Structure 1
Amino acid sequence: MLRNLVKDVLIHEAIRTTEAKAKETRSPAEKMITLGKDGSLHARRQALKYLNDKFVVKKLFDELGPRFAARRGGYTRIIKLGPRGGDGAPMVRLELLADEA
């Protein structure tokens, strides 16, 4: 489940999920972006091992890595949205930041 959430964040650049899932997803997503910034073959293979999707890895290394090249960390943001209608679980939006440094 966590890998799928990380993939969705990298593909769509924003997801709507519960607060607990977003907090757990944030760390591996930022580690993948750090690998994308490295750009080496070893980093690409590490990302492919975790994500298991060539297209997501391609986007990570071709678009997201260069976008965050100047930033030293903190690539994601969590915005609280309020409780979910059915069970009242706290919902948030986990998104990648814009390319400003």
Structure 2
Amino acid sequence: MTITVTDNAARHIRKTLDKRGKGFGLRLAIKTSGCSGMAYALEFADECQPEDLVFESGGVKLLVDPRSLPYIDGTELDFVREGLNEGFKFNNPNAKAECGCGESFAV
């Protein structure tokens, strides 16, 4: 089981953590939401919780709770710029469908 980041995502995560002046890594989770049933949740974490699974990729730590991992196992996290918009993009091999806005997915 693994989660990885692209070079762009790793750069953005490191830059944000440096700007914050603290932080252990980026927490990835799944919540029930959106028109497709599940949505990604991201937050910068200042510490690792006992139940967290920690993945290291591109020199950054990714924290995932055991409940979320089956839905995002094998995911590559990218950071993309499209026109005036920028943000994280999930390349999730488990997603069978996504809503039109890309905010939620189904497995």
Structure 3
Amino acid sequence: MSIPDAVYIETTRVHGAPGADRIVEWINDHLDAVRIVPTDIGIDQQRRLEEGRSIRGLGEQAAIETLERFLRSNPATEALLLFEDSDVQKRRAVVDERVSLISTGEFFSRT
């Protein structure tokens, strides 16, 4: 499982935020199967955080960057996109037909 750097930072940087500790705990419990993927969006996110600017939407952009890179380098494979934001479903036209979508709520209820 690959987690874009911007998504990881966005979901875990505020200690005590709802779900943040659970995400860190889940990743730590699955270190053998999880990797944090560096992205160009993640670099921009870090700059914005340092400058006190908004990072809204950067996690989603990093997920798309990671997914597109993965699909380009693995043309015969399929992927699963785990998402929090319901806007991702509205953008289904942008997502390759090799990609299945599942919300975080659905995912954590199955694990």
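All of the numbers you see were taken from the coordinates with simple rules; none came from a lab. No experiment lies behind these values; they were computed from the predicted model shown.
Once Kirkwood radius over Cα pairs in Å is calculated for all of 1, 2, 3, which comes out largest?
The structure with the largest value is 3.
Which of 1, 2, 3 yields 24 for relative contact order in percent (Cα under 8 Å, 6 or more apart), as computed?
Attributed to the structure labelled 3.
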